[in-house]
Structure 1
Amino acid sequence: MTTAAVSTSVAPLLAGPPRTGRVVAVTRHALYAATGEAALPAIAVVTRDAVAVPCALVLAQAAGTGPLGGVRAGTAVRFGAGHLSAGTLRVTAGGSWAPPRVQGLLPRGVHTEWFRQLVDTTALPLATEVAPLADEFGRALRAGDPPRLWAAALALLGAGPGLTPSGDDVLCGVLLARHALGRPVPEALMDAVALAEERTPLVSAALVLHAARGECVPQAAALLRALAAGHDAAPALRGLLAVGHHSGSDLARGLALGLAAP
């Protein structure tokens, strides 16, 4: 049995009555399981050196030294009553942590052209198949056209490869930007986000839903705080760009898009 700090976002799932799910993905640093809950479709177990996603139980062990190696995708998961088990993994709650929430961090906005140029010169480019979809989404967001925005958001969901496709990371960035600016998320965008689990991998769908509530990884929040404080944002941006193979870059581009929108 090992202990983990439990995200306050998924603490009700771990503290509730025992239920079953299944492992949908395992990496060197993390395990992701489906919960069957519409609002919280995924729960993760991550090593201390992993990116702390908002739905994570964070282990004290680093990658390569912890208990994740004995679990495979498709393994049954049991969680509740303060515990989670999957294969040889046994985790019990040993404290908590609160995922960053970005609501109202930028009430005065930000110099959007400067930030866009900073992102353009340091972030990876969007994948070829995703870039035109992001451009159309940006135009729809600026136009304030609900049907067009809904269609553009749906097109981005699941666009690109991987556990967190690039299109989803762009959407997460836009959602977080709206929350940081203290502006409402357009209803058409929220309607599209509600369909995430049908259109993109479960892990990514869960992160999109967290972003719709203003919850994010610490690296994204650190960048927004640096912008809010008027500090040099380049170091915080580099921290975000180090997340995943391309996820940090895609998220940064979504932030730039969302911060520039009216």
Structure 2
Amino acid sequence: MSDVGTDLDGRVLTVTFRRPAQRNALTWEMYDGLVAACERADDDDAVRVLVVRGEGGKAFVAGTDIGQFAAFTSGADGIDYEHRVTAILDRIRAVSVPTVSAVQGWCVGGGLGIACATDLRIATPDSRFGVPIARTLGNCLSARTLDLLVETLGRPLTADLLLTARMLEVGEARHVPGFLHAVVDDLDAGLAELTARLVSGAPLTIWATKELLRARESAGTPDDSEVVARVYGSDDFRGAVAAFGEGRRPEWTGR
């Protein structure tokens, strides 16, 4: 079975990440499956809503699989990686129909990026959100991904989460304006109610709203290549990747 599944039920296309034992940590195959679903959502007139969710009940997505970083040898690898992730998040944002993240459990790193790239988010009370890279891998986000978090969570909370590496619990997240559409005990029931409302809406009104919102957000993003290359080319990053694989805590040197 593939680690990512796509299912069309009525007018709702659902992408499900299927690596529950790894908390749905994303491989490139899974990222590619998500992009393919975005293409299908735009090309198939039967699709009126795109939903993204994780299997297993413990995690939406716990970030990118750390094994993806084992072959990195220079800052250039980091630039390529961040540009690729940025392109995927931008592709999610460009989908013409409403997009929904159905979050249960951990929504971390790249998972939070995906959730912020969708139009709406629905979550269960046990969900947790964050980008704890300051205490795990010592890498960084691209400027575009950072912009996405700021647009969705606000600058103060984005800075808080990244600088302290803490997790945002639902009790706090539900008070962030616009971040969570709803917090529900039964994710399937809550998702069915939300998607039914979206499917019943006027398609051109929804399309126009999405197009014009994107147009407002199209200001240029600064060149982040020098910053990203320094971080991903550092001894700290390489050491943290090795430490993660060996089950020990990284030691930071600032180099």
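Looking just at FRET efficiency 1/(1 + (r/R0)^6) of positions 15 and 199 (r between Cβ atoms, R0 = 35 Å, to 0.05), which of the labels 1, 2 belongs to the structure with the highest value?
For this comparison of FRET efficiency 1/(1 + (r/R0)^6) of positions 15 and 199 (r between Cβ atoms, R0 = 35 Å, to 0.05), the top structure is 2.
Work out the source of 0.30 here, i.e. which of 1, 2 gives that when FRET efficiency 1/(1 + (r/R0)^6) of positions 87 and 119 (r between Cβ atoms, R0 = 35 Å, to 0.05) is computed.
1
Given a value of 2.8 for distance in nm of label points 7 Å out along Cα→Cβ at positions 151 and 167, point me to the structure among 1, 2 it was derived from.
Here the read-out was taken from 2.
Upon calculation of percent of Cα pairs over 27 Å apart, for residues 63-190 alone from the atomic coordinates, which of the structures 1, 2 produces 42?
Computing percent of Cα pairs over 27 Å apart, for residues 63-190 alone on every structure in 1, 2 gives 42 only for 1.
Quick note: the coordinates plus some simple rules give every number you see, no bench work behind them. Owing to the predicted nature of the structure, the values given are computational and were not obtained by experimental measurement. Cβ atoms are built from the backbone, for glycine too; each structure is taken alone.
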